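K.L.:
Following this line, the structures themselves.
What follows draws every value from the coordinates through simple rules; no lab data is involved. Bear in mind the structure is a predicted one, so any value in this text is a computation, not a measurement. Cβ atoms are built from the backbone, for glycine too; each structure is taken alone.
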Structure I
Amino acid sequence: MKLAIIKERKSPPDRRVVFSPKACQKLLKTYKDLSICIEPSQIRAYTDGQYAKAGLKLQSDVSDCDVLLGVKEVPIEALIPNKSYFFFSHTIKKQAYNRNLLRAVLDKNITLYDHEVITSEKGTRLVAFGRYAGIVGAYNAVRTYGLKSQTFDIPKASELHDKQALIDTLKKIKLPAIKILLTGKGRVGNGAFEILNGMGLKQVDTQTFLTQNFDCAVFAQIDVEDYNKFKEDKIFNQDAFFKNPTDFKSNFMRFAKVTDVYIAGHFYADGAPYIFTREDAKQPDFNISVVADISCDIDGPVASTIRSTTIADPIYGYDPQTEQEVGFLNPKAIAVMAVDNLPCELPIDASDGFGEMFAKHVMPAFFNHDADGVLERARMTKNGKLTSKYNYLQDFLTANQ
């Protein structure tokens, strides 16, 4: 099998790559029937020179390769017919902006595997950048607080080399006695935890966070049972919440009254209660001044997230009373950091971590006849048609034709 590491062509540029030079070398030693070539790129976090030094072949024309491996969507004009591709297609939720991309994949008889649906038999995602979104998101939350309060100004995460550099930078600042709240205990939430814990912040439990004051900065990491409750007077049940989230309502305002910085690293299920609404944010006892929305659902569960932001311009202000965007230094504004491609700010670490997962969970499937069904579950298209698992996208494809 011949594998190509393709260059990223989407704008804004994405410097991530699935396999580093070292990871490629390891794969070639593991699989004797594998060859790998590298499509040259001027933006990749690992340079062409580093791949060449590692013995990898640079190849501008990758049409002789069997599998083409990228990160973000491949532009329609760059798709090579009759090939197998791996990338994040952003189509599984019927995203209208990529409808034509999926149509082109079918028209060109491309077999598409989407990174987002590479899962175990139980449906657990096997490869993801979520941890690095959490790491960068937490760093950006503290940076945003410094800018909003005008007490310190630290470099953007994209200007630093790796996770340790982020932590070292944060250790140099002195936070006042603020309370930082983190929602979520999955990959994203735990990535954010690595930063808050790594910079030496004191962690407290939920009840302590809600009821006590401190002479230093503290944080709490909470999950769905802490900020949701039954509409009826019943004890919270997590299985019931995930099965029927409409039976629940938000219990977040008790946190909003005492929180200064809120980091949203949760997974939001369809039908679940909004964490805080626009009406909640209007309340005089709503205390949050900074929101770092890593999950970044627009006009969704975090009311202040009215748009996403970019690495170049990561922060805007949300005026709760007018529900409009304003400058984030406006005294009435909540400062919102809602960058929707956070792992791009830490491309080397993110690439290394993603590559390790892909090598462990996906690469064996090419050589063991897909014994665990990993490829089958992630295969969205084949022979010019949607596979059975993704037939639900057929009406999406034919819309507006």
Structure II
Amino acid sequence: MEALIDYRGKTPKKTSFGIPLITAKIVKDGRIETPNEFISFEDYEPWMRRGIPKAGDVVITTEAPLGEVAQLGAGRLALAQRLIALRAKASILDNGFLKYLMQSEDVQDQLRARSSGTTVLGIKQSELRKVLLTLPPLPEQRAIARILGALDDKIEANRRMNETLEAIARAIFKSWFVDFDPVRAKAEGREPAGMDAETAALFPDGFEETEGRVVPRGWGVGTIAEEYDLKMGQSPPGDTYNLVGDGIVFYQGRADFGYRYPSVRMYCTAPTRKANPGDALVSVRAPVGDINMALEKCCIGRGLSAIRHKSGSRSFTFYSMLSLNEIFAQFEAEGTVFGSISKKNFRDIACIIPQPEVVEMYEKIAYPLDQMIENNENESRVLADVRDSLLPKLLCGEAKLKNFTYS
């Protein structure tokens, strides 16, 4: 390495805006999620005395979790604790290739072997420096990075498309079930915007007070227990966990969550609580209220719950849970050390009860959008498998870069 930039053990003063702060929790699956923490412009230079990260540097998480890797983009960035930035010596190692090399099974095995800790695995910088890297000739490194990068580019394009599709479904949900735009339009003698006459006819033309809340006429106010089937997770015996694919996929908690679907990391041979495909998965502890969707039948640990509207509508369920973020945040704030929500408190959360035909119409609109999101996710997982299986074959010479011009 030309440089190892290590800010572990130090936490900068955080602000609501300024220089984005890259934390270990947003380095996931080979990319950096959108930062939501910052440090002030005034603190940046004094804080970054150990080294200024540059575009192309590779960051690796050193614990909780260990070994997540991503590459930095352009712009000023600050590094939080539990992260080390690696900058390759340009004469012998390509930074783009380094990113994939650090994700390879060989390097990940070395990281785990050199780690320490019982509950949480971590690696010291002194041990990280001892990790051995297999380096093909530099032109070949660049070629490998371009090939694997092309797969990542398609995965990223799918992710951006999914964000757009989800934004559409969320906007419609908010308009119908939070802001009540169609009802307000009809109450004012206007035609609801963006919908046909059949859909508009499903909405009333006024409001009424029910259970102390003003809701569209004919709608109700109830609780999660009345409107949804809720299942709280329970962790199976520790000796039934494995990483080799035996049994059923097992999600322990928020740490497994991705953009929409959890990342498969662990399996369980004796599941105690299961979620079904399409169930909304809600984090019930540290932090409360993060949402994903089950892509397959899975076992859920005590950090998660599975929920589905009694109508079976998966899309209505998912966006309903997203709309409860402010309520979930109250339980996060009430925790002594770590926030949590009990099954009773979850079941007692108040919710709007629309007319069934409105829920059904929303599902007809949102379900196809969510199905496209799922299809993109499945494609991305296949591409990721191809990428991950291709790298070791290229490194050992099993796969050759024929008819590829190195430069």
Structure III
Amino acid sequence: MRQAIYAWDYLEWGGAQIHLFAIIREVKKHFRVSVVLPTGSDPKVLKFIDDLGVERHFFDGAIETKPQVGIRGIIRSRVKKLRTEYRMMRKIAELRPDGVIHLDLLPHYSLLPLMWACLYAEVFITSHNRMPEVGWLREAVWKFKCSVISRFRNFHVFCSNEDARSYFARQYSKRTADDIQVTYTSMNPDEIAPIAEDRSIRQRYRNLVGLRAEEKAFLCVGNFIDRKGRWVFLEAARLAARENVSLRFVWLSPLAADEAAAERIASYRLGDRFRLVLSDEIGKERKDVLGFFTLADVFVLPSFIEGLPVALLEAMALGLPAISTNVNAIPEAVMHEETGLLVQPGDAEALAKALLRLADDKKLASQLAQAGKLHVIEHFDERVVACKVLASYLAALGNTTG
């Protein structure tokens, strides 16, 4: 049985890992699967890997994912990145890959490790978001790097939404671009169904955060960072709370707010109307995270930049009406006035109006919730996506010698 290796070089985790785990569930039926990740990774990620019943292997070091300030900080970060990528690729080489290597890397930033991987196996990457807007020189460098990696016929690209595919198709050579497949960010209906049906789960988590029966809860899920629209959410919460005192706002994050962020949270004067909940508080199982979603009456994702996050799809599949921003791939799931509501990123007043609208109009909230649930279940089933990825692996191995 050939080997499939999955690897990333950072400690933070989120939708990219959940997406890969969904693929692994199907791939492990046909491949020996190994996951390569940094020492010191979150115990929750390790638990997910162990639950999959696959091997995990560690390497020392992890890249810096936060922007660095000053020349010294930037140089230090880049040196650390090179060392980390080298150690990751050495660990992969030790496993003697003979099938597929699926890396959470981009040639724009990590050309050398991708070229190295192409010496060993069929190499796949999944791109979740289009690249940020940059100057013409950096854009030219990126396209050059993409043209270099495109020369390897055993290099393959997946995109987890159509928005990303349309962007990256312009970056690679025609052969590689024509081969790009959309393997949607997706959810597992078999995980969703029992949680959606058990109403006691909702009450348990509402009790956990102190929600009363008459209060309506608006939930965000993801890292509590600027890109996710945290301050827009809090400003919208402040405006909406003026109009309706029964509204409560919850953000579920894997990381706590630092001192500066905590001070800024306090400046909105929401008091107990806002609660930042850490994922460690709710349990270590995947079902605990999904169960927590059910405390909400509405799911909110006010991101400035976003691919198609699995948290949004899972919330919609659980039957929550969704409010999000009209950016990148979000409209592929949330179609305005059909499967949810869309506002422009950064517009706190518009977001507040959308919050109040769904709080006041139960019929609309119910219609959007039902339409959103049906849309997600029909188009974003992870089992279908995993089978598509597996077929691509097998086709690549059958058509080339590696």
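K.L.:
From which structure (I, II, III) was distance in nm of label points 7 Å out along Cα→Cβ at positions 127 and 151 calculated, if the value obtained is 4.2?
P.N.:
I
K.L.:
Same structure again: So helix-only ellipticity at 222 nm (-39500 (n - 2.57) for each DSSP H run of 4 or more, over all residues; to 500), computed for just one structure, reads -15000; which one of I, II, III is that?
P.N.:
III
K.L.:
On percent of Cα pairs over 35 Å apart, which of the structures labelled I, II, III is highest?
P.N.:
Answer by largest value of percent of Cα pairs over 35 Å apart: II.
K.L.:
Work out the source of 4.5 here, i.e. which of I, II, III gives that when distance in nm of label points 7 Å out along Cα→Cβ at positions 31 and 367 is computed.
P.N.:
Numbers: I: 0.7; II: 2.8; III: 4.5.
Source structure for this number: III.
K.L.:
Assign the value 2.0, calculated as distance in nm of label points 7 Å out along Cα→Cβ at positions 111 and 295, to the correct structure from I, II, III.
P.N.:
II
K.L.:
Further, regarding this structure: Given a value of 2.5 for distance in nm of label points 7 Å out along Cα→Cβ at positions 79 and 135, calculated from one of I, II, III, which structure does it belong to?
P.N.:
Of the structures listed, the value fits III.
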